[in-house]
1. Any idea which of I, II comes out highest on distance in nm of label points 7 Å out along Cα→Cβ at positions 62 and 118?
2. Which one of I, II has Cα extents along the principal axes in Å, as calculated from the coordinates, equal to 41, 40, 34?
3. Using the calculated result -5500 for helix-only ellipticity at 222 nm (-39500 (n - 2.57) for each DSSP H run of 4 or more, over all residues; to 500), pick out the matching structure from I, II.
4. Quick check for you: by mean count of other Cβ atoms within 10 Å over residues 102-109, which of I, II is greatest?
5. Could you tell me which structure in I, II was used to calculate distance in nm of label points 7 Å out along Cα→Cβ at positions 126 and 182 as 2.6?
Structure I
């Protein structure tokens with residue numbers, strides 16, 4: 001994306017924005033909307049892993065285990081962070097790894113989409129694509145994961161509380177307003 005293309009939006013993205021948070025927090029949907037609004041590429045680390053492995057995340061977990069998946073995830077995130085500024089959506093567990101947090105701080109900025117537990121459950125309870133929720137009590141599992149991960153997500157440079165019933169456009173507006181508070185990330189050219 002050239003500076004000219006970005007200046008047509010009135011905003012220039014200076015660093016990669018990495019969306020982090022729980023499964024169901026909206027990282028992919030908000031990431032796609034944000035990339036369109038800012039006229040920059042949208043990348044999804046899970047999709048990149050699936051393409052490279054020619055398998056779904058669930059299949060990789062089942063076949064190779066979570067430690068294998070996490071190593072591949074770190075490699076992919078590091079590679080994606082070295083490109084031009086973009087919007088990068090990561091899997092829910094990606095930000096847990098200290099190496100990933102360090103790489104994100106060096107090459108971009110982490111934005112935590114902090115969705116409340118009840119909203120997350122509403123969004124993920126009917127999906128079978130979440131390998132970590134394939135348990136006897138997926139709601140309790142989600143609650144435990146939420147409790148364990150929240151202190152780590154809180155280390156993100158920027159936090160956005162995801163509101164109940166907020167549309168994708170409204171949440172995207174909120175993210176843009178948050179990013180505008182940091183000219184080193186998103187510069188308003190108007």
Structure II
């Protein structure tokens with residue numbers, strides 16, 4: 001069975017974006033970008049790949065991306081209807097009007113059932129790319145966390161996981177630090 005993996009960047013205080021969806025406050029690093037682009041090339045949006053010298057590398061870990069409207073909206077606002085054309089794309093939203101791109105599947109209701117269906121299929125893992133409300137809804141199905149933690153306190157914004165009080169144990173399996181003070185930690189569900 002495929003795994004649902006929440007691969008996400010967060011501030012020290014647990015916010016994946018600012019109150020208005022901002023994420024430009026994270027300190028970037030060429031070292032970190034190169035390392036993660038090599039390890040997870042499929043997480044680089046299709047339209048950005050030529051600008052960083054990526055020539056359509058094969059997907060290494062994920063073949064499907066699941067995202068909420070807030071994660072989809074930045075690309076959509078820039079006129080990009082299919083930000084991850086190299087992956088099967090699912091956008092979960094009850095408020096988004098129809099998507100005029102057949103490569104992007106709109107999930108209007110019951111993302112938990114859809115996720116279970118996707119996990120039962122053959123293939124590579126499923127990347128939950130955000131956002132916090134969707135992660136809260138899908139917490140029962142999240143198998144692994146890959147958390148990029150940046151050395152900044154946001155103070156407010158979109159939490160990494162928003163939802164009901166539901167303590168869920170994950171065990172760290174590895175971590176790595178980068179020259180910008182950020183780190184990445186891999187965790188697996190233990191219960």
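Values in this text are rule-based calculations from the coordinates and carry no lab data. Keep in mind the model is a prediction, meaning the values are calculated, not measured. Cβ atoms are built from the backbone, for glycine too; each structure is taken alone.
1. Details: I: 3.4; II: 0.9.
Evaluating distance in nm of label points 7 Å out along Cα→Cβ at positions 62 and 118 on every structure, the highest lands on I.
2. Numbers: I: 53, 35, 25; II: 41, 40, 34.
Going through each structure in turn, the value belongs to II.
3. Working: I: -15500; II: -5500.
Derived from the structure labelled II.
4. Numbers: I: 17.4; II: 14.5.
The structure with the largest value is I.
5. Working: I: 3.5; II: 2.6.
It must be structure II, since only it matches.
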